[in-house]
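Once you scroll down, you'll see the structures, which are given as structure tokens.
What follows is calculated from the coordinates using simple rules that are stated; it is not laboratory data. Everything quoted here is computed from the prediction, not taken from an experiment. Cβ atoms are built from the backbone, for glycine too; each structure is taken alone.
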Structure P
Amino acid sequence: MKLFYDIANAGFYVYSTFIIGYFIFVNTFYFTMLAVSFSAIVHYLRRNKFCDYTVIMQSELTPAISILAPAYNESATCVHSTHSLLKLNYPTAEVIFINDGSKDDTLEVMIREFGLVKTQRVYVQKIFTQPVLGIYISTKKEYKNLILVNKCNGGKADALNVGINVSRYPLMCAIDADSILEDDALLKVVKPFLDNNRVIAVGGIVRIANGCTVEHGRVKEIRLSKKFIPSFQVVEYFRAYLSGRMGWSALNGLLIISGAFGLFLKEIVLAVGGYKHDTVGEDMELVVRMHRHCKENKIPYGVEFVPDPVCWTEAPETLKVLGRQRNRWHRGLIDTLLIHKRMLCNPRYGVLGTLAVPYFFFIEMLGPIIEAIGYIAVLAGFFLRIINVQIFILFFVVSVVYGVMFSVGAVLLEEISFHRYPRLQDLLKLMFLGVIENFGYRQLTVWWRVRSFWDYFRGVKTWGAMHRVGFANQAKK
């Protein structure tokens, strides 16, 4: 028994030393990225303070954009979203709505709302896709820039590839059909392409629409949801975008452009073969493949993130749906990193190989497993009475304080920079959520991400049902 106790004690000591070292490294890195993000946002705001976007709007040199909106069972939100896309302030843009074999009445709703009729247009496959059943245009003059493609179900990546095949313009904007872009979003997200002809992709910030008032495809009043689950996600999005992607963009190591809102140079997308259809992380995988293509072919390029163009999306409101989403996101991360494992710690790929990919591999991907094992080790330590209670309490308090600082720091970064939530009570609620998310909510997200490893290695490829209540109903919640 004493031998077992000694082995357990030694093992616990070794693991504790590893955890403390990992904790110090991770939090030092987070603080560094928060500082880099803050500096990048200040630089962005100064550079664009006096920018006149009407010049972009009126210039003949502004590149045309094809907006791709794939949809599967989106009858609750497709009308509001499409109206918002058609009303965007941009000189030349087409909206391509791709109905990916929806089982609900998405197609019928769109045909009825926008007066669509089937055409005889020939579908040319530059990228191989599932069969297209029909291409529709509107009989109404105000919707002349709308194209609807009805296709057999093949998944989001396949639907986006169909949109790429149908599109006419040099830039393609991939969004979710349940998303709403602000009026000037395209003008702001296209600016990096005009400032630097080496830019191949730009991502914009995604915000949570739950609780907001949406009228005719526009967010009229910004409010937090009365429910805790979508409000927790607001804090998470601030951390991910403002203190994460902004920093990686400044280092030219941005590996993720959200599938909800990204602008791409179609020439490069076609060169790498479009979206990969057999992964649930098609948005991240495409960006990593574009990075890799340019690095391996010695093509000067840039991938940027801009924090100002806003895309509003409907977040899950139940733990069940949220769990499916986080499971899918992490499976996509695992798949992308394993597909491109050659880039891991490979100096040939510059900051990507030496910093970005290792970060996502060792911290983002493996972090949940390390944290979960830590919870198990602590429980075992208490059970075997080999844990120093004072040291444990100190470490726990410090870890919570660090977590709170990152969350509150991201909220304050949003407030100082963009002040999107005008009500003081919403700001205070976000800070409060940044504190209490460490007690229960964080552990749930860890469990969902750990479970994703089991699902990934047993071959699960499904997205899981994502129930939507619709933008029209958000203000009531």
Structure Q
Amino acid sequence: MVFSSNIFLFLFLPAFLLLYYIVGARWRSFVIVLGSYLFYSWWRPDFLFLFIGITYWNYWFGLRIKANLDNGNKQRAFRWLTVGVIGNLSTLGYFKYANFGVDVIAAALEPLGINTFTLERIILPLGISFYVFQAISYIVDIYRKQAEPTRNFIDFAAFIALFPQLIAGPIVRYKLIDLQLKQRTHSMELFSLGASRFMLGFVKKVLIADSLAPLNVMFITESEPQVLDAWLGLLISIMQLYFDFSGYSDMAIGLGMMMGFRFPENFNQPYLAQSITEFWQRWHMTLADFLRDYVYMPLVRRRFAGPLVALIYTMILSGFWHGASFAFIFWGLFFGVGMVLERRFGLATKINTPYNFWRNARTFLLLNLSMPLFYTGDLRHSLDIYAGLLGFNGLGSLEGYMYGTSLMTLSFLLVGLAWMVIASRINLRYYANEGQPYFMQHVGGFSALLLWVGFVIALTRLAANSFSPFLYFQF
């Protein structure tokens, strides 16, 4: 089940919200668990048992870690933490990386004439990359004494299973939401703001991202793209990715607000970044924060690696987290090396760095050049695209795009470009106290009318189109 589907919009969500607000406050966590398990099992009911197992594993280990810390036995608490983290990573490793590992070993031994075993293709459970990271952050924060474990299993299960952010984030840490699980504010103002945020994300996804999807498929499936086709396809792909993923995040945050939760923001106008370093302060911010706090900083503090080497390690891990292929590893390496070079030559910027068009243009070009690795997930095909970008496959004519582009698709391509230009002019900032975009603090008048018109048009387009999952569901 996805947010941009008729069954979610007109059946699941109304039924869930009705039940959620009818029951008393003490039962709302139970309703969240029940609704989230139904939401998750809609795809594959059998994987629900794995999901519940991971939930109980981390609940139990959290209590064990806390008990040993209270007894002053930090060394034993660390052993519990180690086993807990290994269990989480082993689960993620088996489902996400076992096939990749077997394929790599087989390819390495094949020249030696050694026949290795084969492994049946393992199905990747939906959202496992996100909820495993979220579970790890829980037990690590308990060990660091940055969070208190809950003895209420239903509250903990609600934290892990919250369906708005279950499949593709934002990655919500327990220490940011533990008090909200116990007590949170529900108001018509917050609900309306959440509904507006959801509609904004829905428009991004259905009207813009899904309109660009056929052109992106055309670009990715072309075996030897020519230079004009390759560059246009690259621009389309990076726009689709942003509107698809940020649209999901907007919908997730909006749904959370409709339930009284305040989730952390995940995007802050990433294509306004003036360096790769700044880009990762604006893009998928909850993942960037997770990698900083649980990978980069421990490597540096424990002196396993210097800051620059640790940065490269962290970004390679980020790439490998996105997908089990060498293309994703090189994608992470691309960013790691780029960020190191920026620091070496004083090119790194921050979010509050005064805007400069040429710095922004240079960064946007580098981001585009990373996309073939990300979108194909295949190193060989990525090299074919790079050859096209450099003109080795010929000039091209854009004929395929012209025949494959409807007036509606072209219209929404222009809407996407206009959105980015307007954002660069306005440079939406986040309120320090609320963490909400300026636009979402002032939904009224013309803005509200525009949002409703876009939402209604998106609903009609959804009714006419086929199922289109979010891009980050594959991770």
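Of the structures labelled P, Q, one was used to calculate helix-only ellipticity at 222 nm (-39500 (n - 2.57) for each DSSP H run of 4 or more, over all residues; to 500), giving -16000. Name it. Only one of P, Q returns -16000 for helix-only ellipticity at 222 nm (-39500 (n - 2.57) for each DSSP H run of 4 or more, over all residues; to 500), namely P.
Cα extents along the principal axes in Å, for residues 27-226 alone was computed and gave 53, 45, 34; which structure, P, Q, did it come from?
Going label by label, the one that fits is P.
In terms of mean count of other Cβ atoms within 10 Å over residues 155-162, the structure with the greatest value among P, Q is P. Work out which structure the value 21.0, 69 belongs to, where Rg and Dmax of the Cα atoms in Å, for residues 107-274 alone was derived from one of P, Q. Matching structure: Q.
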